[in-house]
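Undergrad: Structures follow.
Just so it is clear, none of the values below were taken in a lab; they were calculated from the coordinates. Every value quoted in this text rests on a predicted model; they were computed, and no experiment measured them. Cβ atoms are built from the backbone, for glycine too; each structure is taken alone.
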Structure 1
Amino acid sequence: MEDPGALARLIRQVAPGARLLAARPLAGGVSARVTALELAPPDGRTLVLRRHGAADLARDPDIAAHEFRLLQLLQAAGVPVPTPLHLDTSGTILPTPWLLQSFVDGDTEDVPADLDDHMRQLAEALAAIHRVPAADLAFLPLQEEQAAALIREHRPGPDETLAESCLRAALAASWPPPRRNPPVLLHGDVWPGNLLWRRGRLQAVIDWEDAAIGDPLADLANARLELFIAHDEDAMAALTRHYLALSEIDSTALPLWDLWAALRPVAGLPGWGLAPEEEHHLRERHRAFTNSALAAVGDRHEVAAPD
């Protein structure tokens, strides 16, 4: 929890005359500390404070400023994102850089009432993200470099229950995929936990610390994996259908990007703190997704369920 005194000083700086009524941590912040700040009447607003963690700051010491600028560009382009309100990199109030943004009244939806319509809205948002001019985003990393580094990595004791060695071998044999799409802005972590809905309408795409520049198939593949795990094959297929109709990109390399998406969570999954039944479900769905992607790229290996 953030220091209450520091939060009170923060509010006095960004909203003179306002008073902090309450502060509460928001669920879902893994790589960043996210806190809702409720202001007392007559202001009455709720603001969201974001502070990036040590890993993100080590990767990009200016990540707060970069995320703030990115939110400005996204909002100007009509992408549904929180409004960036204030950036502070001085270290005078809080020890690390922070940004303040608007609070979006919405929730993640585990079971959408109209799955196809949700996938259509997500596809529209994803296509809008990918249309933001990449020329204005030179401060973001190149996703192809990040992907290559992930594939080259060799960890001691690979997790074979998630087909780690098989995934790495299949990717190494065909990487990099042909560059048939121009590089675009990528969100970098499209999954249901980063989507806020209200009354069936998508309100915001949040958590932009993994943004990069690269092939739009990277975002699509990651979203496909996450939707397959969270919902089912119908959700994955609906998103893919709607997105490809909107963007008209070359999807030839999508199975290879699916394999890359399947490799991404392998190293981190044991540290996510999932309940046993939740982890079991994730591993089962991950295995099915991986087998489908391996078959699509012509790899004859099949990941078997652990004994």
Structure 2
Amino acid sequence: MKLIFFIAFSLTMTFTRAQHEIPLYRGKIPKSKDCGTENKTQINQWGQEVYTKVNTPTLTIYQANSANINKTGVLVIPGGGYSILATNHEGHDIAKAFNSIGVTAFVLKYRLPNDSCMYNKEWVPFLDAQAAMKHIRDNTIEYGINPDKIGVIGFSAGGHLASTLATQYQLNITDLGSRTNARPNFAILGYPVISMEEDSIVHKGSRNNLIGNDASSATKEQFSSHLQVSRFTPPTFLFHAKDDKTVSVANSIKMKAALDAQKVPAELMLMEKGGHGFGLINKQEPSDWFKVLQTWMKGQGFL
């Protein structure tokens, strides 16, 4: 038993170094009002710890072993309908899985839209995601990754945020003095919120929390990622369960169609069962999206 434990521990250490959390910003946090620095958590109905308030956004870095030849990094964006952050099963668990295949991962704890604590709340999560991508690319030497092999993965509303970054990375909402390219080299979208303009498929909670249900048509279109796809959008892998009753699978189907129309390399993995929010392991499906993803990443040159 001791020998088995030692071997398992040694294999884990081959791929993973100690993780650590850092503030996303130095000095004043952009678009923030004076709400202090407190971050709050609570235990949800499934016994999971989730963030309910984030005033100080952070990155938790899971650095792969320096001997790894992949030199790939990925920004991990948890979901939660823009009202909470499911940072464990859609954040840290995902980062550890990427570490197990030699990829350095960065879990983003982003600010949740809140008019009382920020200006232009609809753009604040995007600002945090953009700043995270720039930080990663500015520090590739320290993290031992290739600046041309940095991706983003997001789940549910985090998938919406990841898709917004992938399609609108070039926007300069607030000038922080950085001209670093924020474009991900690849995107992975797990049961993502995509459309904000089509009532029949929109996740109304995400839309209301981010832009409000009474947002203008122009704003709804701006935040509908399938309408923002261009030929510069990075290669994208999507996965979604057909029986998802929270975020309609039509969101992923529309995104895939938009990517195909622009001839962006894309793959959509549809699962018969799984519902919503399953994270790394879909217990209702024999197929393993993470293994399928690895094959896709190899084909795109990222593994």
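Undergrad: Work out which structure the value 0.15 belongs to, where FRET efficiency 1/(1 + (r/R0)^6) of positions 144 and 200 (r between Cβ atoms, R0 = 35 Å, to 0.05) was derived from one of 1, 2.
TA: Label of the source structure: 2.
Undergrad: Comparing structures 1, 2 by mean count of other Cβ atoms within 10 Å over residues 56-63, which one has the largest value?
TA: Values: 1: 15.5; 2: 20.5.
Answer by largest value of mean count of other Cβ atoms within 10 Å over residues 56-63: 2.
Undergrad: Out of 1, 2, which one gives -8500 for helix-only ellipticity at 222 nm (-39500 (n - 2.57) for each DSSP H run of 4 or more, over all residues; to 500) as computed from the coordinates?
TA: It must be structure 2, since only it matches.
Undergrad: Still on this structure, I have one more. Quick check for you: by FRET efficiency 1/(1 + (r/R0)^6) of positions 48 and 240 (r between Cβ atoms, R0 = 35 Å, to 0.05), which of 1, 2 is greatest?
TA: Evaluating FRET efficiency 1/(1 + (r/R0)^6) of positions 48 and 240 (r between Cβ atoms, R0 = 35 Å, to 0.05) on every structure, the highest lands on 2.
Undergrad: Consider the structures 1, 2: one of them gives 2.8 for distance in nm of label points 7 Å out along Cα→Cβ at positions 72 and 88 as calculated from the coordinates. Say which.
TA: Details: 1: 1.9; 2: 2.8.
Derived from the structure labelled 2.
Undergrad: Between structures 1, 2, where is Kirkwood radius over Cα pairs in Å highest? Could the numbers behind the result be given before it?
TA: Details: 1: 20.6; 2: 19.3.
The structure with the largest value is 1.
Undergrad: Comparing FRET efficiency 1/(1 + (r/R0)^6) of positions 264 and 288 (r between Cβ atoms, R0 = 30 Å, to 0.05) across structures 1, 2, which is largest? The partial results should precede the final answer.
TA: On the way: 1: 0.95; 2: 0.75.
Once FRET efficiency 1/(1 + (r/R0)^6) of positions 264 and 288 (r between Cβ atoms, R0 = 30 Å, to 0.05) is worked out for each structure, 1 has the highest.
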